[in-house]
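These notes open a run of structures that come right after.
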Structure P
Amino acid sequence: MAEMASNFIHEIIDKDLADGVCEKIHTRFPPEPNGYLHIGSAKAIWINAYTAKKYGGLFNLRYDDTNPEKEDNEYVRSILEDLKWLGAEPTGGIFYGSDYFGKCYEFAVKLIKEGKAYVCDLSADEMREYRGTLTEPGKESPYRNRSVEENLDLFERMKNGEFEDGSRTLRAKIDMASPNINMRDPAIYRIIHTEHHRQGNKWCIYPLYDFAHPIQDALEGITHSLCSIEFENHRPLYEWVVDNIGFEKKPKQREFARLNMTYTVMSKRYLRKLVEEGAVDGWDDPRMPTLCGLRRKGYTAASIIDFVSRLGVAKANSMADIEMLEHCIREELNAKAERRIAVLHPIKVVITNYPEDKTEYFDIPNNPQNPDAGTRKVPFTREIYIDADDFAEVPPPKFFRLKPEGEVRLMGAYVVKCEDFIKDANGNVTEIHCSCDLETGGKNPADGRKIKGTIHWVSAKYCEDVDVMLYDRLFTVPNLTVLPEDKSLDDFLNPESLTKLCHCKAEPSIKDAKPGDHFQFVRIGYFTKDSKNENTFNRTVTLKDSYTPSV
């Protein structure tokens, strides 16, 4: 896992260690299993896992499964898979928030007995009305001063399933005039008659995250609860719970800026909507910012960690450029991806002076950036395919590819000259006839003439039929955090985010590719074998890199 430069979080930890606040660092990652992790999650994982590693501490995975309505074992499995893929092994163990339901209930009873919590009959709408605003204090619930005995009885009956969903909550009794709305008697338990993915129907009341999370941290011995900045206003409630439960060793919550990225949304709710409405091909659609989607698209764990490490750790939110992420994977694949030849828009070329029954093999480097990668043999025959874009009947200025009476080099093979071409009834060129300089096989012309253009090709006799998925950005505008009042995210979905090309032609060696293998299709881009569809290759990123790293 990538190194992390010293930052304000490490300064806090250094001071805590020096002051004897803690002896061994213990962090955690607490995802809710109601969807798949996305690239924003990767930043939180990296910060928590590497901080623990840097200080020789422990890192926990704890599923925040305190809301049974949208949680599923499918998400539980995917979260652990993504964590391990990123190299963030939970060295401190794997836990579930639901493991602590019994303890949370005990602590809620403790608060009731101490007059610090009460059962409230206000509806959700009424609670919002009573809460007040940022400029006006809230007003006390008419149920706030129930006796301890009545509250204990009602809470027990809530647990026993006597009341309907939403009819009652347990609220912490704090301060309805607090300038922090989160401290205005927040709900800490609600009624949900829904089967839990692990607990079944044992419970029909569930603790809310702001109550359960600090308890779980304290019970696991977490020293530093590192979370994104939107929880900063919740920190006083976190500390109130820890203090009033009476934990001797108190975990410390500290917040960092969340990851926002151009042309991307990080809302799990909206990503779920795209999946459920069929706008994408599941959570692992390569257009999605989910880790499984990025993995299927061809991104590596190393490239994602490289990306988040370049962003660093800060308090102020900012917008990361998706081109930085693309630069990270380009840089990695340029060094390690083997090259293969693929023709996406095939048009047949007949080499008229080449024997019909002859096949010869040219040695082509697997990766010019890495001589140790060796070479492979690519077959050459009388009939080949080139890309239709590499021929122009009426060429524009400075067109150095194939044209009537023009010469080009076939990459790694011969120099050929266009002598003729055939059109269909619609005027489209369907076949090109060329002659080749048989003395130029892998060599320059003997007479010293300069050949300015080089194009790629595959043998028509020895090639593989493949489908190619060209993925573009899912949205058409870079900043999706601020939208016009009359627009929604749906209005900015890119209708051209996917182009599928069928019956492309690739060199024979591509048939040995396995799902997840990475290649550079020469002159085209970086691709990976799809994990779901046979003979399909997904474009990870184009060859062109417009991102300029800061010095």
Structure Q
Amino acid sequence: MDWKLEKLAGATPRPGPLLVVVMDGVGLGPGDAGDAVALARTPVLDWLMAHCPWVSLQAHGNAVGLPSDTDMGNSEVGHNALGAGRIFSQGAKLVNEAIADGTIFEGEVWRRLMARCAGAGQDAGGALHLIGLVSDGNVHSHQDHLHALIRRAHQEGVRRLFVHALLDGRDVGKFTAQDYLEPLEALLAELGAGEGRTYRIASGGGRMTTTMDRYNADWGIVERGWNAHVHGRGRSFASAMEALATYREELPETGDQDLPEFVITEGGQPVGTIEDGDSVIFFNFRGDRAIEISRAFEQEALSHFDRGRRPEVFYAGLMQYDGDFRIPRHYLVDPPHLTRTLGEYLARNGVRQFACSETQKYGHVTYFWNGNRGGKFDEQLEEYLEIRSDPPPFDARPWMKAAEITSATIERVRAGSFRCGRINYANGDMVGHTGVRRAAILGVEAVDLCLGRLLQTIREVEGAALITADHGNSDEMYRREKSGGFLRNEETGEIEPRVSHTLNRVPLILFDPLGLAASGRPPARPPAQSALTWPARSPRGSRSWRLQEPDTGGGIANVAATCLNLLGYAAPDDYEPSLLA
């Protein structure tokens, strides 16, 4: 394949580097009392949007490869789109298609799973265990996928089936677990009613306390899930609904995502531990919070916690969560193949690159940006820097590691160590997920403060920056009724917090100091807090760029071609069009 990028006729690349700044979870909200972005004091963002070219982009639904425009975007598909420059069918859509046409049940992996579990008698074969997030959030999983797997397993004669139900409260309402547990328990009761069948919820817990850690941030989360699912260790209840009701009473302010782990017991014994000879499916389709538990099942040596008895099982993911490291080894649906990404094109054309974020989003500017590919394309041309995140809760430290990311990036900008960089400020997303509006406001303000420092340095070296987001979150911190008003708790009368992503569009701002000077702008002095000062005149030969609104359906996938144009290259023909004019 010819990887050579052609020069863009008439382009005038800036002498300094181009930096893509992803303000994770900072969307363009309604500007009301629930919009932490609008409520935050953001002199730098305000000035940028008043004086720099900018457009709004779609970061959800079809624009990022999700099944419909009612599907919220997320950081994984968002960074896939930003890095790939094209729209690929993503996890949920791929699984929907595989279930609809039956191909998910026709492969070797499904046959091997069933071979261990289907039998003629109650004791024939092992049990089938399904672990994952039980909701319809469609970010990590969807309950329809779980129900389809259960029904097919029943058709194929599985006698013993256990669900290890992780509670959401993040991609859906904060206190909505009962909306998903009740129909699941009804389905299990219906299908498990036959003679010799046992279909039960066996264990569970909130997604932020149990099983679903990511980026090696807290393996204790995985350990708690392992002990509950595999060993049946944890607080015992007669049913998942009893566990939920008890925790609701004892921890009335704690959302579903933060509830402790639980184990379902009968006669003092756990009903569904994972044993030798069983089959296990992790039914999340999204990869970041599925990798560590997959490693716990598959990896021979694991130093992060003592697994105790490690059962001999056939383990499969709904999808493969890390293609480079083959995690897991077996999976039911092939992941999207995101080839010829922006990062690979630049590496093959000798362009030095830099990627940086804190732990919570480090994989997004590396693995997901590079098309679900671990590692670098060229060790000599790329630097990836991870700033270790503080442990949650993030509302206690809403500034997170924005300052450290900024300082590290400024150091490399001044050193001239890269030509094209990408960084992610996690605050708008991770603090937004806590549902604490005041903390989200502070998180956005921290990002704004850091932008001022960062862009001043970009100006000093005559570079440019594209400031955007991967989806919205902090822009809507309150839940809404269908009528549009804020939803209030029936008992307390307080507005219920929203902890999920939003369907709002996101900004794409072009910060190009030489272009602004060439066009005679800015007409007004920027606020002192931003530290953005300007030359009296522009260097000879500089031209101003502007951004054009995308065509219908245009979204954040258009950013990659825009980057290439700013670097002086024509984009590949099949990339989403550049927004640079």
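None of the figures in this text is laboratory data; all of them are computed from the coordinates on show. Note that this is a predicted model, so its numbers are computed, not measured. Cβ atoms are built from the backbone, for glycine too; each structure is taken alone.
Taking 236 as the value of volume of the Cα convex hull per residue in Å³, for residues 176-391 alone derived from one of the structures shown (P, Q), identify that structure. Walk me through the numbers before you get to the answer.
On the way: P: 236; Q: 149.
Derived from P, not from the others.
Quick check for you: by mean count of other Cβ atoms within 10 Å over residues 40-47, which of P, Q is greatest?
Numbers: P: 23.4; Q: 19.8.
Checked P, Q; max of mean count of other Cβ atoms within 10 Å over residues 40-47 sits with P.
One of P, Q was used to compute mean count of other Cβ atoms within 10 Å over residues 96-103, and the result was 19.0. Which label is that?
The value was obtained from structure P.
Here semi-axes √(5λ) of the Cα gyration tensor in Å has been calculated and equals 61, 24, 20, so which of P, Q was it run on?
The structure behind it is P.
If you work out Cα Rg over 2.2 N^0.38 Å, for residues 344-383 alone for P, Q, which one comes out largest?
Of structures P, Q, the maximum of Cα Rg over 2.2 N^0.38 Å, for residues 344-383 alone occurs in P.
If relative contact order in percent (Cα under 8 Å, 6 or more apart) is computed to be 12, which of P, Q is the source? Walk me through the intermediate numbers first.
Details: P: 12; Q: 26.
Computed on structure P.
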